[in-house]
Every structure is written in structure tokens, then in C-alpha cells.
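Take a look at these structures.
What follows draws every value from the coordinates through simple rules; no lab data is involved. Since the model is a prediction, treat every value here as computed from it, not as a measurement. Cβ atoms are built from the backbone, for glycine too; each structure is taken alone.
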Structure I
Amino acid sequence: MPELPEVETVRRGLAPRCTGRRIGRAEFRRGDILIVPEEAGDDPARWAAPFTGGRTIIRVGRQGKYLLLDMDGDAGWAVHLGMSGSMVVHAEDTPADQHTHVILHLDDGVEVHYRAPRRFGRWIAAPCGPALSAVQDRVGIDILDPTLDVDEFANRLGGSRATIKSRLMDQRLVAGLGNIYADEALFAAAVHPMCPASDLDVGQWATLLRCTRAVLHRALGNGGTTFSSYRDAAGRRGGHSDHLRVYGRESEDCLRCSGYVERIKVAGRSTHCCATCQRAPV
């Protein structure tokens, strides 16, 4: 699933092409990916097209894993890419396949195609406010928000016997991390994924926040991670898969010590860590 580096890479590609552009026409080809007000009735796609078409995109933002399309008239869409989604800028009249569920036709001839083969993504309407208002009860502060300091980071995630990995991945607490970068951040900070969050000390919280942000910035610099379907706004694969230090490296040598990478289960998720330098809790 695209995580913060992938979604932010898409945002950076969309923003200069979409900001200030009027949506001449909006095609919503599937209603089951839309979350819209009750007054839309039983045909959300029919409601969404006129709600979107004719408006101007005034900002392309992001909170955690959500893209935020703010439009004029105090309205917007919060877009989640799901497991396999992408938003790619195309030239006018570019053919779309059966997995392309939304097409925004912009006034300069550009088309933005939202493609999601597995249909786990969502477009969530914000009819009476900025796009963030549609998901503000689902996502906490962004992990890269400069106002998030060590004390707040520890207060949000600590105070629980739940594993630190599950706390890192809880989008209501701190938004942006998923399975890949939680593993990478914990490895960088030398914290075992199974460690209870309440057991971390002040120094570990500071190291974890610093390492998490460093991991995300490195991934951003490489355009995110592509294993299968992720693409940026220009349709390119991310280049970070060759730079992962622990995720997907089961049974390989640790890049930091004489140990090896093992795969375990944490909160039902496959998790990668070093059996030696990430000491397991006792």
C-alpha cells in the first residue's frame, strides 16, 4: 500500500500540473469507491460529476496517506490510493482501461487518471469545507509535521502496552507510516517491533522520531518504493526498493551487525527485523 513517501511523491507531481486549473469535466466511472453525503442518494457517481466539474483546484495537499484536492467553493476530495491506486497526469484523450475509475479533464487539456485495479482506494467528498475535513477524524498529526516534537510523539504513541509497531501504524495517532516504513524506522532506531510502546525511554523516543523522519526523507528522495503497481504522477516507478535495509530481506545478512533479518508476525502483519541488533523484549 502506498505510504507517506509514495503519496507525497504523487502530490509533488500533481501540484504544479493541477493547482489553479479548472476541472472542465469529471468522470466517475464507479460509484463504489466514493464516499459522499447521504443526499447523493443511491447514485454517488452521478452526484460526484457535477459536484466536481467546473470547479478550480486551488491546492493539492496531503495528510498522512491521503491526497487532499481542495477546490473553490469551499469543497474538496480526500483521496486514498488504497492497495494499488495511482494518479497519473496524461495528455488529452489518453485511452483509459477498465481499472481507471476517475478522470479529471482539466482546462489546459491535461487529464488526471485515478487507476486502482483492486479498488481498495476511496474518494471521500468534503462538500462544505476543505478536503481535510472529510478525514480529520481518521488521521492524526502527520509524522513530518514540524510542530510534532518528541514529547508529543511519545505522548501520542506511549502509555500503552501495545507493540510499538502497531502504535506507529495507527493512523489516528500519527499519520503516514505503514508496514514498510514502520519496519525501516524501527530498524534504523534499533528498536524491536514487539517492544511495548510504554517501555521506550525518553532517549529511544527521540531516536525513533529522528530515524523515522530520516527514513521517510530518504524514500522521498528516491521517489518512493515500487514492488508492483505504485507509480508517481508521471507514471514512473519508485526507486527506493533497492535502498530498503530490512523490509523484504528475510534471511539475509543484517546491514549493521553480524546478525540476519528475520520475518515475524506483529499484530497480524509480516514484520522484518534483525534478530541481533534489535533486541527482543523479554
Structure II
Amino acid sequence: MFEGIHTALITPFRAGQVDEEALRAHVERQIEAGVDGIIPCGSTGESATLSHLEHRRVVEIAVEAAKGRVAVLAGTGSNSTREAIELTRHAKDAGADGALLLSPYYNKPTQEGIYAHYAAIAEATRFPLVLYNIPGRTASNIAPEIIGRLARLEHVVGIKEASGSLDQMAHVIAKCPADFAVLSGDDSLTLPLLAIGGKGVISTTSNVAPRQMCDLVRLFLKGDLAGAQAIHYALLPLFDALFCETNPIPVKAAAGALGWCEPEIRLPLTRITDANLERLKVVLKDLEILR
């Protein structure tokens, strides 16, 4: 259901407020580039520092701006199951196509607790759900066995795998039904994951290089491995530069350098260092993204 290239959208800010005009323009830019879907209110969208009112509004804007032309997979995760259900219901009512939910952070539930969390959301919302495994942010890994069990629930349709481990991803694919979408959560692992049976990527890099990321995925799916490899290696310096500091610090700086929005970011994240900004600009110029 959610395959191909999906952009984890930045949330533009101006003077401390969500910049709705810049957000709508960014959605349009992504659609024109050919992405298959967009994700408002993910980690890249600074969801952790959005108020509940802002969170709901960003999802609504994304749905309105997309106008049904691409899938909208709204970030609705929380370490409170009750709150995750509320946010997911709102996304459903707003017209999103599905919800992306990270594994509960801070609480550190057991594996059975993680299963019960997602199962409760699926039962309460009856809405297409994509799991999100990112141990580096949640302090817990979703075991492949648990993902396999969840993949057999009616409304759980995929997972964003950001464990950084191809071995884990292979075990996930092996334990899940063929129609379950395993999507890369790490841009640099998109091509390797496709090679072992992944269905695409939820990308940070596509905020600034959407056409290139689309080409990488689609060339591979067409059987043009050499073409996909060429794009992968061309983008490798950008993958590195966009994660030289905590995401979304660098990608927000890149969007600011391109004039698409203010490079404003919310505390506790801080603006990119001058040295890393210059490094990022050099890479963007080398790829002819920044002129």
C-alpha cells in the first residue's frame, strides 16, 4: 500500500510559528518531483516540539496540499497509547491515507508491550498503520518476531525500518507476508534494502533531492541496477552531510540555503555549525542542487 519513495517532510517555521505557506510550497515541490507519498509530523518534521494543535494543523495542511495526488502518511506516534490513538483518529478524520507510528520511547515497554501498543491502535482506529522502528531514538528495538506478528493484523501494512541493520531487515522480511511493505528509514541503506526485498524508503534526503531519490528507487525496480548504483554513489556525500548532526538540523539548513524556508529550528535542537553548513553547501553545489 505504501511503496516507493515517501518524503519525511520538514516543518518550516517562521518567527516561532509553523510557516503554512512554505509548507504548502514544499508539498507541491515534492509532488512535482514525482514522490509517491509524503509524511508530515515525523522525526524530520520536528514532531516532538509541535504542540498538539500545531501537529493536527500540519497534518491537515499536508492533506489539503496533496489533494489526493500522492499518499499522505501522517506521523501519529506517541509513548502514550491513548495519545497515539487520538492523533491517529485525527489523521484519519483529516483525510490522510495512513499513519506512521514510532515505537514507544522513554517508557521502554517489553516486546509484548510493544505488540499490545500497536494492536490497541489498530483495533481502535481501523486505519492503515506503518510501524516505525528506530532504536537510536526510542531506546528499544522491535524484534523481527514481534513485527511478524503485527504484520498479520488487518490494519498493519508496513514498517519504516531504521535499525541500521540489514540483518534485522532481512529477518523482518522473512517473517512478514509478501504484501507487507518494509521501507528503509536510512537513506544510505535504501539500495541495499531494495536488493533484499524492501519496498522503498521513507526519506529525509528527498526533501532536497526528491528527483534523485525517485530515480534511485525506480531504476532499481525496473531492473537497472547499474543506474541505481550510480545514483546511490553520487548521493553518498549528501547522505553523509545530511546526517552530520542530529536530523533534522542539516536538512533544515539545506532547505534554508535553497531559499525554501527559514533555517529555523526549535530547541532543544540548535542550528547547524558554520563548518558543517559550509560542508553541506559544497555537497549541494557539487550535485547542482544549490546554484
Origin of the derived value -7000 (helix-only ellipticity at 222 nm (-39500 (n - 2.57) for each DSSP H run of 4 or more, over all residues; to 500); candidates I, II): I
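One of I, II was used to calculate distance in nm of label points 7 Å out along Cα→Cβ at positions 159 and 183, giving 3.1; which?
Matching structure: I.
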Structure from which 22 was derived, percent of Cα pairs over 35 Å apart, options I, II: I
Value 1.04, calculated as Rg/Rh (Cα atoms, Kirkwood Rh), for residues 47-190 alone, assigned to which of I, II: I
For log10 I(q)/I(0) by the Debye sum over Cα atoms at q = 0.10, 0.11, 0.19, 0.20 Å⁻¹, for residues 175-262 alone computed as -0.28, -0.34, -0.93, -1.00, the structure of I, II it came from: I
With Kirkwood radius over Cα pairs in Å, for residues 119-166 alone derived as 11.3, matching label from I, II: II
